[in-house]
Structure P
């Protein structure tokens with residue numbers, strides 16, 4: 001029996017691979033999946049809502065929910081999660097030794113509402129004691145000029161953002177017009193090993209592990225959304241898609257846990273799997289609401305504090321009721 005046809009756009013992840021290539025088929029659904037660059041997916045989904053199902057920015061989704069204008073609803077599937085203490089880049093000539101030295105400096109961001117930047121700025125504020133109002137913020141594209149904010153902001157008192165349209169953050173930093181950058185994507189100068197740019201924390205992994213042990217927050221970057229029109233016609237697809245994504249992730253982690261052969265071309269990848277279990281526990285990449293409530297609550301707090309949302313958004317507003325409870329046998 002043929003299922004209802006749905007289109008899906010998502011980036012390339014091993015933990016969704018079985019769903020994309022058809023090894024796993026969501027019950028009652030005939031899925032056409034497209035693997036595209038993240039920035040393209042976000043832009044096209046936000047601008048035109050082109051697909052029934054899509055990967056999407058967690059921050060931009062929360063912002064849309066806050067204004068009541070989200071054209072889609074999320075299911076608690078989180079394909080991308082990254083700790084963001086690695087996202088701080090500094091000009092080596094700016095005499096910045098630690099996070100406290102960022103006060104009074106010019107720091108660039110690609111978008112204020114970029115999910116990675118929200119987590120990074122929250123770390124500055126809550127763990128490092130640096131007031132966001134004490135930094136001169138500059139917004140521009142990381143490696144290309146012309147990037148703009150995609151959602152409406154409600155900035156807190158004392159926080160101001162200067163927009164630069166004709167130069168990139170990478171250009172500004174290398175020219176000495178910025179002291180640092182907070183970005184998920186590496187500046188081109190850093191990738192080229194330009195000595196004028198470095199990470200604030202070269203040993204970011206140990207800082208990220210300490211952060212997790214203290215807070216229990218494993219940052220969620222992206223979420224899976226379903227177009228409102230599609231979901232209203234077929235509310236059952238939310239749970240069926242959730243189950244299919246979860247099965248694909250389980251299969252991926254089972255493969256990666258095996259030391260018998262090299263699933264990915266990185267030496268000691270099996271050791272990385274074991275280390276992740278040691279730090280984050282056996283269920284170190286959870287889907288679902290309750291398993292992620294601490295991270296979700298923290299992120300919604302950060303969005304409110306930083307003016308990404310104009311009101312307080314609750315976890316329950318993010319997901320349809322069809323995935324809010326699970327049956328037991």
Structure Q
């Protein structure tokens with residue numbers, strides 16, 4: 001064990017499996033906490049370990065039900081602050097509300113900033129997150145943010161598959177930088193899908209910039225929500241003569257009709273990480289493979305605790 005009892009890691013209820021895997025990587029027992037509910041539905045969190053003067057981390061993805069898991073995280077942070085923890089880090093593998101990062105029309109909120117302010121007010125001293133939907137969300141926090149990339153885990157998996165005739169396809173123009181980094185790690189060619197968005201849950205891929213005929217495709221994204229974009233892009237790639245199509249995404253939200261769309265799409269394998277636990281419905285889909293981010297999170301937590309560089313993770317991987 002390379003860490004002392006000055007480090008405490010607690011788990012919220014949204015992603016207990018990932019939190020336990022991180023504890024195993026660090027060689028630490030999980031922090032003692034009891035999460036209860038009053039008769040009227042309000043939550044009570046009681047910290048059972050002494051945290052005075054200790055470096056505390058709370059692992060909680062703000063996934064569905066988003067509001068409930070967010071409030072639970074806020075209560076955890078407030079509880080640790082009032083128990084005199086020396087430093088509190090909110091470990092948020094999946095950060096809900098990140099997509100509402102600007103006013104794209106009148107009279108709408110910027111909830112990413114609202115949630116960032118709330119987490120800070122509740123008692124967080126820093127945030128550790130994976131693949132915020134928009135990188136600028138880091139600037140919404142007035143506390144340090146360590147932003148990890150799921151591509152470190154996903155690219156390693158695809159590299160081990162040794163896919164021949166590889167083309168990395170960005171499902172939209174906004175994801176081009178991520179796709180370029182996949183090309184640097186995996187080799188192959190780069191193609192970009194030009195899409196037209198019809199609504200918040202539906203998009204149509206109109207054209208592919210680049211040659212995919214006779215090529216094996218890895219299509220990369222940070223999130224699969226309704227799967228409209230990714231499925232439309234996969235169909236277009238298949239129409240243009242693509243061979244096998246692999247999908248890699250950090251966050252498997254699978255909202256709305258996502259699973260039905262993915263079943264109908266010409267996709268050979270879907271790979272996501274465990275930032276969000278799969279729903280029972282998603283677990284029944286045999287084409288979805290889940291990779292763990294526990295070692296990456298654990299290494300980042302260790303480095304934060306030791307006041308070492310987290311940026312070196314990107315170089316070493």
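Determine which structure produced the value -0.85, -0.98 for log10 I(q)/I(0) by the Debye sum over Cα atoms at q = 0.16, 0.18 Å⁻¹, for residues 111-246 alone, calculated from the coordinates; the candidates are P, Q. Considering all the candidates, the number was obtained from Q.
Of the structures labelled P, Q, one was used to calculate relative contact order in percent (Cα under 8 Å, 6 or more apart), giving 26. Name it. That value comes from structure P.
Work out the source of 13.1 here, i.e. which of P, Q gives that when mean count of other Cβ atoms within 10 Å over residues 271-278 is computed. All intermediate terms of the calculation are to be shown ahead of the outcome.
On the way: P: 13.1; Q: 22.5.
The structure behind it is P.
Using mean count of other Cβ atoms within 10 Å over residues 39-46 for the comparison, can you identify which of P, Q gives the largest number? When mean count of other Cβ atoms within 10 Å over residues 39-46 is computed for each of P, Q, structure P gives the biggest number. If you line up P, Q by distance in nm of label points 7 Å out along Cα→Cβ at positions 103 and 255, the top spot, with the largest value, goes to P. When FRET efficiency 1/(1 + (r/R0)^6) of positions 55 and 207 (r between Cβ atoms, R0 = 30 Å, to 0.05) is computed across structures P, Q, the figure 0.05 traces back to Q.
Readers should treat all values here as calculations from the given coordinates under stated rules, not as data from a laboratory. Being a predicted model, the structure only gives us computed values, none of them experimental. Cβ atoms are built from the backbone, for glycine too; each structure is taken alone.
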